[in-house]
Structure 1
Amino acid sequence: MYDVIIIGGAAAALTAAIYSSRRAMKTLIIAKSIGGQAAMTDVIENYPGFLSVGGIPLMNKMLKQATKSGAEINFEEVNSIDEISKKNEKSIFNVKTTAGSKYKTKTVILAYGKTPRTLDVPGEGKFGAKGVSYCVTCDGPLFNGKNVAVVGGGNSALEGAEYLSKICPKVYLVHRRDAFRGFEYLVKEVKSRKNIEILYNSAVKEIKGGNSVQSIVVEDFAKGGTKEILVSGVFVEIGSVTKTEFIKQLVKLDQIGQVITNNYAETFYPDSEKIRPGIFAAGDLTQTPFKQIVVSAGEGCIVADWVSKKKK
């Protein structure tokens, strides 16, 4: 029996594990891997305390700190959570994994983040952290003075292109439709930037390079044919996938599948404003609008401290 089981292996989960373990709660981390989206970032320059640090080294430091504090970790994928009984009016949860393991806990913390949608084109995986990025905010400054491409048509793509246009001589914005889906003021701003070239009705078909990205092959749906464009970076901003199908019967979700929480990282029963005891959530999995490592770490601290306080 664990006091806390934390599902996830990145900033929110590992920070929660550090604090829950230090509060003398028996803690288990269950994660497919360590790092989450941070592991796809080669250089991070906006995490406090580090002028520059790799995503994987930063996450490994958090893991080492969590295990040193007493947390256990098992590398598995959770596929179900069941409320199996109540003891003294408090829930006990059974957490199951795809490997067939079963773990009992008094508290579940959901902190497994979101998964960026990928292009699924040749070269994308090869050049991960070598020119291909899924976060303009994280990696944009690394491409100062270089030509880049942004793929997408929503607000994140528009905001990314607008930001990059300030530090890059040329930005190609590749969108598979003939109109954008983002806010009108962002569309106007992007169209006003002379160094942003918009490629409508187009899609990236291949990412090419040597040791890093050197070009993209773009298909034009309207005119037909393809062309190769020289760029040093490709920012994929086509949204993220929130894998919450297996918890939708337990907690309240918003329209895009994010877990709804209050200021104390508490969740709610589905279709209700009633707090769901025993299940908490933190980080990118929740409706927080700021998907940054430091925000996730802060929420991990909040959830563990609140769980500790409620346990007393």
Structure 2
Amino acid sequence: MKSSRRKARPASRWMGCLAAALVVAPGLAHAQPADLFYERAVMSAADTRCGLFAPDVAAALAAATAQARGAALRAGTSSDVLRATSQQAQAKAAAINCRSKDMITAAARVRNGFAGFAKLSRLTYAGDVAGWAADRGIGRTARWRLGQETTFHGDRMAFGLAGREGLDALIAVGAFADGAEPYAARLVMRDQTRSSQPYLARFARGSTASLPLAQRLPPGSVQKAYAAGARAPAGEELLPKGTTSGWAFRFSDEASAELAKLDPRESVAVEFLFPGDIVRRAYVEVGDFAAGCAFLRVAAR
């Protein structure tokens, strides 16, 4: 698949085009997703090399770069094209004079464009099927910091990062219509050491907007599972909307890190285990989980 990036970067004007695109608030820009990813990746790489931005703006830019990558993938740009795009962005940043007039001007515009974004406390990352609601406010009670909800076979689940005082853990909260009590849960996802690419019914070809989440999980031969390390009745703040009781399961930091590395078009599954070898499975869209994690890190800067 051909990238549209080539149309937007004459050598003498690339920085002006870049700055103009980045001034637009993240998520509202009108540039093509692959172009936007390239532009943000260049400035993010330039910041790493030249120290252009304060930590809050750098983190906001990182979140927006991850979001643009996810949008490009969902729009049909292949992961191979985006990998090459990222390499080109790194090369472009490496060739830039950190003290050049163009760089100073572009950095100032990026800084101004992302200043307001860095002050946001809440943001919603839309997906094909389900989105992530991010909340980086600090409080004394546990709450969802990056969450997604779903209904499965009449039951409800809330899933994502939750915690208090900025200490987040990957948690699944299941609420079951018949009052059943699961004794364990596991998180199932693609094993990236066995398969470097996602399994999609329309693998790397066109938009995945209409693809059910169940068809975005790879076959069992390339899956891996993380067993929940803790189980407890869910607090009121973490219950799925419209429910009054449920069970919370906590997964490891490793599981959270692996989830963030997955392709945003993929899904993962949470399996709740009940006596009698009964398993109830809920699907989660990976979506912009990585971008949401980067958004939360702005608060810690």
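Read-outs: derived from the displayed coordinates by stated rules, not from any lab. What you see is a predicted model, and the numbers here were worked out from it, not measured in a lab. Cβ atoms are built from the backbone, for glycine too; each structure is taken alone.
Can you tell which of 1, 2 yields 38, 24, 14 when semi-axes √(5λ) of the Cα gyration tensor in Å, for residues 90-209 alone is derived from it? Clearly, the read-out refers to 2.
When distance in nm of label points 7 Å out along Cα→Cβ at positions 178 and 226 is computed for each of 1, 2, the one that comes out at 2.4 is 1. When distance in nm of label points 7 Å out along Cα→Cβ at positions 98 and 282 is calculated for each of structures 1, 2, structure 2 gives the greatest result. Taking FRET efficiency 1/(1 + (r/R0)^6) of positions 194 and 250 (r between Cβ atoms, R0 = 25 Å, to 0.05) as the criterion, the largest value within structures 1, 2 is that of 2. Identify the structure, out of 1, 2, from whose coordinates distance in nm of label points 7 Å out along Cα→Cβ at positions 50 and 186 was calculated to give 5.0. Checking each candidate, the match is 2. Given a value of -11000 for helix-only ellipticity at 222 nm (-39500 (n - 2.57) for each DSSP H run of 4 or more, over all residues; to 500), calculated from one of 1, 2, which structure does it belong to? Label of the originating structure: 2.
Tell me which of 1, 2 gives 34 when you compute percent of Cα pairs over 32 Å apart.
The value was obtained from structure 1.
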